[in-house]
Structure 1
Amino acid sequence: MAVVLPIPEYAENGPKELDAGSLFVLKSRGSWLHCGYHLTTAIVAPALLSLPFAFTLLGWIGGMICLSMAALVTFYSYNLLSLVLEHHAMLGKRQLRFRDMARDILGPGWGRYFVGPLQLGLCYGAVVASTLLGGQSLKFIYLLSRPNGSMQLYQFIIICGGLTLVMAQLPSFHSLRHINLVSLILCLIYCACTTAGSIHIGHSNKAPERDYSITGVGINRIFGIFNAISIIATTYGNGIIPEIQATIAPPTTGKMLKGLLLCYSVVISTFFSVAISGYWAFGNQAQPSVLQNFMLDRMPLLPKWFLLITCIFTFVQVSAVSLTYLQPTNVVLEKRFSDPKKGEFSIRNVVPRLISRSLSVIIATTLAAMLPFFGDIMALFGAFGCIPLDFILPMVFYNVTFKPSRKSIIFWGNTIIALVSTVLSLIGAVASVRQMVLDAKTYRLFANM
């Protein structure tokens with residue numbers, strides 16, 4: 001049996017040993033297929049069910065333009081990150097984390113005080129949001145079976161958190177490869193179900209009267225447009241490209257591009273089908289999750305078994321999303337509490353891993369139960385986190401690393417994308433805060449939403 005040795009990290013004066021987080025969590029053993037599974041789970045999540053709602057704020061033309069441009073820019077951006085990572089690996093300094101890239105390219109302060117905390121906050125926020133979404137899916141399933149049931153949302157969130165608590169003990173990112181393959185299959189299925197359900201309702205006599213006019217007037221419409229852009233950017237967001245590429249066995253050249261092509265074949269087929277069918281069927285009455293439109297006055301507009309299948313697959317897939325976005329937190333915890341000189345499954349390392357990861361999931365579950373309006377907060381995270389990590393920094397990293405001519409198209413293309421994204425990030429943050437203020441009257445801890 002072949003023995004896979006850890007990839008050394010290189011300092012200026014030669015190689016240095018990996019810390020426990022990189023050594024145990026970011027094992028470099030995967031293929032490009034495994035990379036594609038991880039990428040798909042990180043991007044194609046149940047958050048895409050909010051795309052018809054984004055269209056209500058943009059209309060047909062604006063929605064299609066934003067959805068298409070976000071697909072092109074993120075694919076381009078993630079490929080740029082991959083090229084930068086491959087370049088440094090060929091120089092003998094393989095970077096395994098986003099903060100490593102920022103440290104080596106922009107300086108140690110950028111990695112420690114900006115990119116590292118930003119990525120960690122965004123990914124942990126995604127874990128909280130996924131736990132909340134999983135609880136909502138379970139509650140939806142429960143109400144289908146017992147419309148007058150008395151169980152509260154926080155109880156379903158705790159159940160979802162309990163599942164994540166058990167699965168979070170899988171030791172490495174590479175350990176999730178089979179789970180994320182199942183996740184890829186499930187997202188195709190529930191998106192196909194959602195699309196078919198929207199089309200069926202749209203053609204039935206239960207279809208709402210469709211109005212495709214953009215919601216809001218005056219300043220509300222303007223802020224709505226930027227909110228919709230933040231929603232779409234967050235839906236395409238990833239934030240863990242370096243960590244995913246770190247799971248690939250060397251040599252890495254060209255493997256990430258294959259994984260991206262696999263991922264975006266799923267992205268295009270799911271994002272566009274759900275967005276177009278949902279907005280076509282429900283117009284500007286599309287809800288923040290299009291599945292909410294499948295119920296009218298607590299009565300299902302589709303057969304119960306169909307809705308149950310859709311929601312069960314959504315729930316299972318969102319659990320895989322939670323595990324994927326938990327990995328940067330696991331890296332930090334392993335680095336802090338584990339000993340790289342001891343065995344991965346030694347008592348010295350297993351006990352701290354069990355305790356620290358369990359506490360991490362318990363805190364995320366508690367936050368999800370306390371803050372069921374977390375969607376508004378995630379819009380703010382998207383503006384402050386997804387856009388910088390996925391639309392701005394990749395362009396900066398590429399230009400600083402490869403130093404393309406200032407007269408070249410690629411230099412100015414990257415610069416324009418970074419500048420426009422910066423403006424959108426700032427305006428999107430203001431729009432998100434404004435929406436939180438408007439919704440403040442509905443905020444209540446442990447609300448049964």
Structure 2
Amino acid sequence: MTVPRRGRVPARVRPFLSAAVSVLVVGVLAAAGPANATDPPHRLANPYVGAQVYVNPEWVDRAVVEPGGDAVAGEPTAVWLDRIARIEGADGTMGLRAHLDAAVEQRADLVQLTLYNLPARDCGRRAPQGELSIGDLARYRAEFIDPIVEILAAPQYADLRIVAFVEPNSLPDLVVNTGNRYAATPACDEALARGTYQHGIGYALARLGALSNVYSYLDISHHAEVGWPEDSGPLTALLSQAATTAGSTVADVHGFVANTANYSVLHEEYFRVDDVINGQPVYQSKWVDWNPFIDEVPYARHLRGLLTQAGFSPDAGVVVDTSRNGWGGPNRPAGPASSGNLNSYVDGSRIDRRAAIGNWCNQRGAGLGQRPVAEPELGIDAYVWVKPPGESDGTSGSPNAGQPYEPMCDPYYLPPRGSTYDTGAMPGAPPLGEWFPAHFRQLLANAWPPL
């Protein structure tokens with residue numbers, strides 16, 4: 001963890017902050033600067049337009065000491081609030097007030113926060129586990145959401161646009177890890193039956209929605225988890241339920257965030273899902289596995305369409321996390337493969353180089369994706385770096401040590417039947433959220449567009 005800071009951007013980094021892509025200016029600004037403190041902030045259709053987005057000095061400190069890290073250390077990343085102690089600051093790190101004060105000092109317009117502390121969080125994974133148990137919904141409200149809202153409501157922060165990414169992975173877990181699914185877990189079944197996630201998210205949306213300068217984006221996972229129709233339909237229903245529970249309405253949802261902390265590419269450039277190879281459609285390949293989507297932006301637009309049909313605002317926007325989906329480097333294809341074999345064609349053509357599409361932990365070969373920018377393409381509010389590049393996805397633990405074990409973070413994982421499964425995870429990873437220098441250096445080396 002980093003040493004205590006006063007919330008200032010280091011002097012060695014300031015010269016390139018002003019030129020960084022963090023100044024997300026698109027088109028003509030509606031006003032010359034932030035509103036007066038006595039005036040209510042103007043509600044924007046896209047909060048990223050014209051915004052200088054907060055650059056987290058703690059992430060800067062980590063990135064800038066790595067070889068080549070100066071090239072991206074001025075990029076904005078989200079601040080993760082993943083346990084109650086994070087609100088005031090824990091283990092020498094900055095708390096929420098310190099980050100907001102630093103944003104004011106930077107003269108930033110927008111701060112990105114990730115709320116990630118639901119009771120029985122990540123029920124579909126054995127590690128890392130959250131701090132709140134399934135019965136701690138009252139604590140989640142009183143000790144996590146309420147203090148965050150109280151801080152955000154302080155008058156000195158009224159001119160900041162606050163973008164809140166609300167509880168990544170939670171509702172998608174209730175789709176793919178429940179019932180008779182092969183990955184179902186008792187914890188996910190219980191969370192679904194109790195409505196814990198829906199009530200927690202609904203309460204968070206309602207409280208945040210009372211603040212006119214807060215823009216809440218609900219997580220919609222990514223195409224490789226819930227792109228199939230049998231998944232996207234139930235996910236739409238759960239999102240609608242959460243947005244109309246515990247005092248929330250769909251009006252409290254400004255938009256949706258896709259690919260949070262994941263690796264799915266924006267666009268596969270060298271093959272299409274409707275390609276046919278020697279009479280076999282691509283969607284029957286092992287990699288695609290009958291998914292109607294092979295990349296992230298078409299999926300995000302499709303989900304947004306389903307959600308607006310379900311009652312969300314037709315003006316709801318989508319942001320996509322591009323922090324680690326670049327997949328550059330020597331293994332990036334330069335064009336479609338020439339093979340007449342269906343699987344060889346797909347594997348040789350795809351930009352996403354994961355060993356399996358569902359792999360998510362500290363992936364080998366990954367690179368930084370598109371740098372943060374507003375309105376990069378039709379229907380997308382922004383490319384954003386929700387996951388700070390270089391922070392670990394988690395560590396595997398040991399399957400025989402009586403501690404939480406996450407096989408997807410284990411580069412040497414052997415399934416129960418004894419067959420090998422390549423998780424794609426890099427070895428030597430530290431616990432979730434801690435700095436992983438080897439992964440960061442790989443992200444720099446494989447960045448696309450290149451640095």
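Throughout, read-outs are computed from the coordinates displayed, never taken from laboratory work. Bear in mind that the values here come from a model prediction, so they are computed numbers and not experimental data. Cβ atoms are built from the backbone, for glycine too; each structure is taken alone.
Worth pointing out:
- helix-only ellipticity at 222 nm (-39500 (n - 2.57) for each DSSP H run of 4 or more, over all residues; to 500) from the coordinates reads -22000; which among 1, 2: 1
- For mean count of other Cβ atoms within 10 Å over residues 349-356, the highest value in the series 1, 2 is held by structure 2.
- If Rg and Dmax of the Cα atoms in Å is computed and equals 21.0, 67, the structure in 1, 2: 2
- With respect to relative contact order in percent (Cα under 8 Å, 6 or more apart), the largest value across structures 1, 2 is given by 1.
- Which of 1, 2 yields -0.60 [log10 I(q)/I(0) by the Debye sum over Cα atoms at q = 0.10 Å⁻¹, for residues 93-340 alone, calculated]: 1
- Value 2.8, calculated as distance in nm of label points 7 Å out along Cα→Cβ at positions 309 and 325, assigned to which of 1, 2: 1
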